[in-house]
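Next come the structures, one after another.
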Structure I
Amino acid sequence: MEIKKVVVIGSGTMGSGIAAHLCNADVPVTLLDLKTEISEKARERIHKSRPPLLIDKTKINNIKIGNIIDDFDTVKDADWIVEAVVERIDIKHDIYSKIFKERKDGAIVSSNTSSIPIKVLSEKLSQNEKKDFCITHFFNPVRYMGLLEIVKNENNNLDKINALKLFCEKELGKGAIICNDTPGFLGNRIGVYAMQVAMTEAINSKLSIEEADAVFGRPMGIPKTGVFGLYDLIGIDLMVDVLKSFKKELPDNDDFQNVAKEIPLITKLIKDGYTGRKGKGGFYRMNKSGNQKVLEAINLDTEEYSNSKKIDLKMDTVDIVGLINRNDKYGKYAWSVISKIIKYSSSLVPGITDKFNDIDEAMRLGFNWAMGPFEMLKEIGPKNFFDRIGVFKNNQFLENLSKSNNEDFYGERQLYTKIETLGKIKPLALKLDKNKSACTYRFKDYNIVEFTTKANALDYDSMDSLKNATDKPLIIINESMQFSAGVNLSYTMDFVKKGDFKSVEKFIKYFQETCKHLKYSKYPVVSAPSGLTLGGGFEILVQSNFVAAHTNIVIGLVETMVGLVPAGGGCKEMLWRWSQTDEAKKDPDFAPLKVFEIIGYGKTATSPIEAEPLKYLMSSDKKIMNRNSLFPVALDIINENKNFSPLKECTFKLSGKTLKEKMTNILEKLYNDKIILDHGVVVGSELAHVLSGGDTSLDKTLSEDDLYKLELDSFMRLIETDKTQARINHTLTTGKPLIN
């Protein structure tokens, strides 16, 4: 079965997202709604969306639009028809009646519902029609969320279901997991239960919402929004509707019923218009204090708002065992939440799926958890778990595990895909080294380095791991949300606060040495990024020999936003790339002026297609739709380069003073137009100094080390200024740039 044309019916958030992602895969799609004007507005939203739903704006040309009256005949040519209309069964049944009258024989029809069972959706279909009908539950935003649940039942043609799964995996880059027709399917059943447990246990434990979010966050391998922050993000009123649906569909003896009970505070918040971020606020709200916005949090006892307090658990990495073993209220809360999640998840096997690790992957792909409930159990260890857990009656999975005493119960990861992923390789690999910032693995005749810090920020330990891993071909890759958000600014500022600028300089030098070592390594170095690849993260990538990039990459040199210049070779490498263009061969100032603009504005690209015109990525770099394929593609690159030879060092000819004057004129205009302020001129001047070559002229040849030296000197002059320090501190505190 080939899928060459798709029709999406319903142009709301999910329908638009599905249509946009089909565009990304170059699959022609028609988007239909009640009126063509509605579809047209959806098309405009897709084109203007932030973050962008399209990997390249020209992909919008793959969408045709129409309405379900005048243009319904487009269904006749479709290989797959996706229904994404409102969650009303009467409307859906009416749509299906029309679709099955028009569709060609064998075309797949699916619903994007998140809550209505397939048996209810298909109850008016014939047996033959039921064979081709399923649920395809995409997660929002469709481009960025990896999970796709394909829900089937006993009526389905399994060959067709598997063919659809293969298409969605290969062409759309999804982690497509086939699951049974049970309430909430896999992801939402566990994810919503986990949220409710985290909330109810926080209330029972008398924790503040900030404390609960700090625990039910990074130390547990869960996104930093926590539970109360996530409630606000989703919408408190929407979550109440979701819970009502679960309460209706699930039997009375299901443990979900115990955590889905009405919470008076939530009822009050909704009544007062506090429905989350889309309303006046929720558990958190922004309030004005003078001319400044202040984040406030609600007190669960008094129901009054006060300034939100930052909770520091002194745990910057995922540490399930360390968290539950804490001898304080946070450890007690963590164990209560984690143990209940494990008990509930395991009670659903084999009911919702006979492959328990599919549940883990659903939580990774759909909720961005670092590990699912069964991986948590594996991390804790069955013996330790059973020593603490208490009763677990009528839980077939835990009963069998307790009898077997099998500490190695987990088996292979990611059974849902045949791709030889990083997750499948790591348990088989030899762990060569582990420090607080990275892990190094040896598998067969190559090495793997995986960063492990918050946002994979880079420090001495990260560099040590990279430098020590080049004794074999090297793949730099990880399973977390970000490849690397750059150099660890908090780490750097710890030295600055002590006035220890020599240590800062020493670290930047070591960073430069490591990047150069990667670039001229005896064996090939491959970077396989996904997510944020910024600043120092980009400098690692750009000085690797080969790149395999995921389509959901966010890439660029953004150091000027915090009052610095790239100092790990970013300026140097961008100069070199732009100097190879035809324009640069005619005009020696073309490349540095172009790079001055790109780095000066801190330009970023949100896909490989956007990155190429900036030369953040090259046409020769691999672009990968399915993140699971990053590792096998990187391995293919290594296998194709058995006879790899290190590169020759590049040299530069720059104009020096005359070029810097051109850049200074640009800065003066930006300053006069009030686009930049005083410190923006200072930062821009240092960038101009680097890119013009400093004290040089066109008759002189500069080496890479000369450029590294220019980068380092400018970086150090800037970081010693109060205004750069103010920019860095502001960004670390608020996550936003300071213009000064």
Structure II
Amino acid sequence: MLDDAGLQVVGDLCSRRLQLAGGWQVRPFPLGSEVSPERISFSNALVVPDAVHLQPVLYPGNPFWGEHLRAINEQAWIYHRTFTAPDIPYRRARLHFEGVDYFASVWLNGRWLGQHEGHFASFNFDITRALRLKQDNVLIVRVSTPWDAPNPNGSYPSDHVFRGLVKGLYEHGEGVIPPDVNPIGIWRPVYLLLDQGVSIDRIRIRAGIDGKVALRLTVSNATAEVWNGTLFLAIDPENHQGSGTSARVALHLPTGIHHTEYTLRVCDPSLWWPWDQGEPHLYRLTAQLYEPTGRILSAQAETFGFRSVHLERTPQRFTYFINERPVFVRGASYMPSLYLSQCNRESLAHDLKLAQDANLNLLRVHVHVSPPELYDLCDRMGMLIWQDFELNWIHDPSPEFEARARRLQRDMIAALYNHPSIITWSCHNEPTMIFTRRDNLEKQPDPALYADALEQDPTRPVFLCSGQMEHDWQRSGDAHTYYGAIWTAHYTNVYHHRSRLNTEFGFEAPAHRSTLQAYPECWERLQHLNGQIEALWAYQAELIRFHVEHYRRLRADGCAGYIQFWLADLVPQVGCGVLDSNRQPKGGYEALRRASQPLQVALEHDGRHLYALWVFNDTPSCYPSLRVCWTVHDADGHLVCQDHMLFNVTANVSQQVMEINWPPEQCVYVDLALQDISGEILASNHYDFPLKPMIRPPGYPWKFDPYLGVKVFDRPDAPSLADQTTHPIAKLVPVAIREKAAEWVLRQRLPPWLVQLIAQLVE
């Protein structure tokens, strides 16, 4: 309920929540200078809207590339606003920040309240003594997101700096995040919270498929007296018809912060399922604190689902089980926006619909924590989430950085714990991107992050890191494979790589011509691709199709799924997205959609030989007596063979239908179909020249534009990525040799003991 003053009111005289809406005054401030709020003038300050990042506001014409963006982060920014507290009774006042990117120091009426680190984590300050009634209150926030110091002996884009922020969404290089972008600003709303000093601050919900609900409530009493009252708990169906439950508990609450645990049970619960396995049934938990008079002092509500998740991990196989049913992961990596403040519920829902239309059942929220609306939408739409923490590549290996990272990872897990869509935590993406740099992985911070995640949430599988650790199947074990991209010239090389779970593969392709042309300085550097865009899309499509079908076949041998890199580009660029930044599909989108159909028929080949026909069934349904049909034509369109056979398709498996011995030199066009007994086509597939696979485009992956931070294929004047800020000794080696050596190093699979020995020698 909203009152006339814009206060969100729950209950009778419950806590009141007032958004500090309207613009902020902002001005730059030297990074190393002390802030004296009373001495700062805002007479000529800029005015920026509430809840935005600075870059797209200060430079709406070009928020993506250039020194003007880098200069924003070379200074701090002082935010200023005034507000009047409403004349209502309260005993405690707090300021609640939903998100500040990245460091924040806060003053109210000249009194320093404290500081905070981390772009995604919300935080509060008690302002009961600092708040002025019936007069203006002056709020000042110093915000900074500094650049990392350069590493003079490093190589762009992997270790040219040691990343010092616990933040994945900045300067990511190589066609992900442009080199001059480091988002900064108060990017989520700020609220004034007024209450009677007693509140429910957090609820952790652990719901099993047996209907048992274990609750852990964080409750605070900021008054000087013991509070005696009643805690009311109610569980009700949120998006379906079903049973619920409720309970009343007498509560004795001394001054301070308390953690209380309760157990409820719902009879015959409706389970939460990913969309391709069932319905995403949700429940709502309501918790209220009542005084003896019946007045509600505090109320909180959380949605949750009854579901279990388990990852079977052995040296031979990985299998995800949702509600004790094996579920094959079909996913893509995802960041919704370069500037998360530009996301809203509608744009996020649109992206999720595009992911579902591509037959994906999982998004990997890649090296960042997204806005809270994304997780609620995934819960409601039945989209699984692999949740990365904010670490990517090489970070500061100090104990001090570890302490900061641990604190923020705990914030992430606590904030997202109740979402049934999240099925995995991953602590660090590719910490050995430079394989001789192992301090993050073996010393700080990864071992501590892994231990913390296991302790904080024993209900979900945890990955110590993602990629480059296939041998460590107990703690990690997934693979990143870039055959046909940055590893080798042939995407068919992946045929011999038998991973238990692939969480990255893909290929950069340019955005739509209209998307690139909307930014002249981008088009100026990429217009040489004008006649190649469709061909590059076709290559991306074939690479994705081959990889997806390969991993779906490997389900029969113990592969848990695949996560393509990635769903949508963040800016107009050459990127791995199958959608460009305007959400226009590249060629890879349709290939991903067709190859990821829950029920599909496929041809097994390695680009040189034909082996077998397969049926993939990721659904919980069996299909008895399906007709598997094939038609093969030669290069002139003449029919080579045509036939069918009956086959019983089992639920949730990949099955080889038969080995084939078609004449390979005549197998140029292959059509496959699955038909039911009525003749209806349930799935179909088509191959052109399967034994003449496309070759990696010329100039890729080394031709590079440092300004855009993307690969540019065969642009004649482009430098080599292998020649970017490398060690002086390495520069003595010819660039062509460095390129070949780098591809070998990126794909090498040396024994762990040898890698560690080399790392020790290098150090």
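The value 16.0 for mean count of other Cβ atoms within 10 Å over residues 94-101 was derived from one model only; which of I, II is it?
On the way: I: 16.0; II: 21.9.
Here the read-out was taken from I.
Comparing I, II, where is distance in nm of label points 7 Å out along Cα→Cβ at positions 126 and 150 highest? All intermediate terms of the calculation are to be shown ahead of the outcome.
Details: I: 2.5; II: 4.8.
That would be structure II.
Ranked by FRET efficiency 1/(1 + (r/R0)^6) of positions 70 and 542 (r between Cβ atoms, R0 = 41 Å, to 0.05), which of I, II sits at the highest value? Walk me through the intermediate numbers first.
Working: I: 0.20; II: 0.60.
Structure II gives the largest value of FRET efficiency 1/(1 + (r/R0)^6) of positions 70 and 542 (r between Cβ atoms, R0 = 41 Å, to 0.05) among I, II.
Can you say which of I, II returns -13000 when helix-only ellipticity at 222 nm (-39500 (n - 2.57) for each DSSP H run of 4 or more, over all residues; to 500) is computed?
On the way: I: -13000; II: -5000.
This value belongs to structure I.
Every number in this text was worked out from the coordinates using simple rules, so none of it is lab data. Remember, predicted model here, so these are calculated numbers, not experimental data. Cβ atoms are built from the backbone, for glycine too; each structure is taken alone.
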